[in-house]
1. By the measure mean count of other Cβ atoms within 10 Å over residues 50-57, tell me the structure among 1, 2 with the highest figure.
2. Looking at structures 1, 2, which one was distance in nm of label points 7 Å out along Cα→Cβ at positions 98 and 130 calculated from, given that it came out as 3.4?
3. -23000 is what came out when helix-only ellipticity at 222 nm (-39500 (n - 2.57) for each DSSP H run of 4 or more, over all residues; to 500) was calculated for one structure; which of 1, 2 is it?
4. With distance in nm of label points 7 Å out along Cα→Cβ at positions 90 and 186 as the yardstick, tell me which of 1, 2 scores highest.
5. Please state which of the structures 1, 2 yields 1, 8, 14, 19, 20, 16, 11, 7, 3, 1, 0 when P(r) over Cα pairs in 5 Å bins from 0, in percent is computed from it.
Structure 1
Amino acid sequence: MSKNLIIIPSFNEKTSLLKILKKIKNKNYVLVMDDCSTDDTSKIIQNRKKLRIISNKKNYGYEKNLLKAFRKVINSNFEYVITFDADGEHDFKDIEKIKKYLKIKKPDLLIGTRAKKNRFAESVVGVFFKFFYKLEDPLSGFKAYRIDKLRNVMKEIKNDFYLVDIIKLFLKKQYKVDSIKINSNIFKKRIARVGSNFKASIKILKCIKLLI
């Protein structure tokens with residue numbers, strides 16, 4: 001079995017999701033978490049044995065959708081889970097770069113650091129995290145988690161947690177947290193997956209409270 005599982009959370013992103021799935025090599029195991037989409041994402045049929053789609057009966061939101069995925073896979077035989085957004089922000093070519101880093105360096109958590117971010121609020125949070133933890137992009141959706149370590153921290157995670165809470169738990173337990181540069185696309189008319197752009201920015205800025 002492959003050591004890595006790619007988790008792709010998706011909400012009404014069928015078009016970009018299909019492009020991603022076509023580009024990701026068949027040797028990769030992929031789990032698509034369809035968050036009750038209305039664009040027929042759940043009907044995606046790929047001639048691939050290593051692709052699985054779980055469709056939520058209600059919309060959980062980006063973070064709760066990922067937490068649900070984590071709970072489903074933490075007892076699997078995979079070594080790492082790699083999260084990859086479905087909106088086209090990430091470069092699929094970086095997946096192999098991430099996998100190579102995992103094989104050589106064996107971090108417990110690897111964060112893909114974007115050169116450019118889609119929101120100013122994300123950059124603000126990045127400045128604070130860089131100052132306190134030397135991590136520039138805690139809100140990146142492109143991460144890799146070692147499953148045995150993720151299993152340990154999931155016991156302490158509540159449904160109202162932000163994903164950055166997981167980073168803090170990894171750091172608190174003195175797990176190895178690394179970062180790696182990745183490519184990213186900027187969307188001028190980006191629709192936030194965690195609510196309106198205003199609400200998303202407020203939510204992002206609340207992450208700073210975790211540092212106080």
Structure 2
Amino acid sequence: MVVLPVFLQAPWVRLDPFSATLFTGVLVAAGLVMHQSRSQTTSDLGSLLVGFSGSWLAGCIFWGWLRAHPVLHLPVEAFAVPMALGGLQGRWRIAATFYLSSLVGTACTDLAMAATGVMQFWPAVVTASLDQAPLLLHQAGTHLLQPLPLVTLVVSAVLVLLAGRRLSRNSGGFTGEAGSMAAAVLITTLWVDGLFLLSALLQPGLSGLIE
């Protein structure tokens with residue numbers, strides 16, 4: 001669920017943002033049905049799917065119509081924060097935890113992009129023609145390999161790993177499965193960022209940002 005928005009949702013939204021946005025309803029409906037199951041595992045998966053639907057909807061809106069404006073990325077992704085915070089103490093705790101953890105992972109990625117200077121490439125990459133976009137994306141990846149950006153990137157990755165490890169030990173206000181899931185989401189986000197960088201360097205077309 002952390003990987004899908006990057007490598008499946010982004011290209012889908014570029015092709016047809018309206019249908020990708022409507023798919024949110026399918027995710028919510030499936031999640032609600034599963035959440036009513038007598039099986040705890042199925043019920044938890046349903047809650048997780050509902051939480052994922054919030055991230056999916058925000059991603060559709062941003063990548064479909066606002067992708068050239070990176071400053072709007074986090075505000076759009078954070079649209080459901082009030083509901084998620086309210087759900088942390090109830091039966092939707094898993095949904096809220098997944099959504100908030102994904103948002104934190106997104107924030108970490110965006111902050112790292114800004115700190116390394118790669119954010120400047122964002123608008124050009126997502127609005128470039130098909131023949132220019134791969135080159136621009138490759139240039140962005142190459143920029144991250146310069147000494148200062150690379151050090152910043154490594155420090156950011158270490159901080160995320162430490163945060164994930166802390167959460168996995170049931171610290172920071174989370175306990176049990178919720179803490180483990182939050183840790184998994186953060187660490188998986190880090191791996192996805194690494195795969196994204198690798199694809200930008202080796203095969204930009206696989207990044208999900210360009211067609």
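Bear in mind these aren't lab numbers, they're just calculated from the coordinates by the rules spelled out. None of these values were measured; they are calculated from a predicted model. Cβ atoms are built from the backbone, for glycine too; each structure is taken alone.
1. Structure 2 comes out on top.
2. 2
3. Attributed to the structure labelled 2.
4. 2
5. Comparing all candidates, it corresponds to 2.
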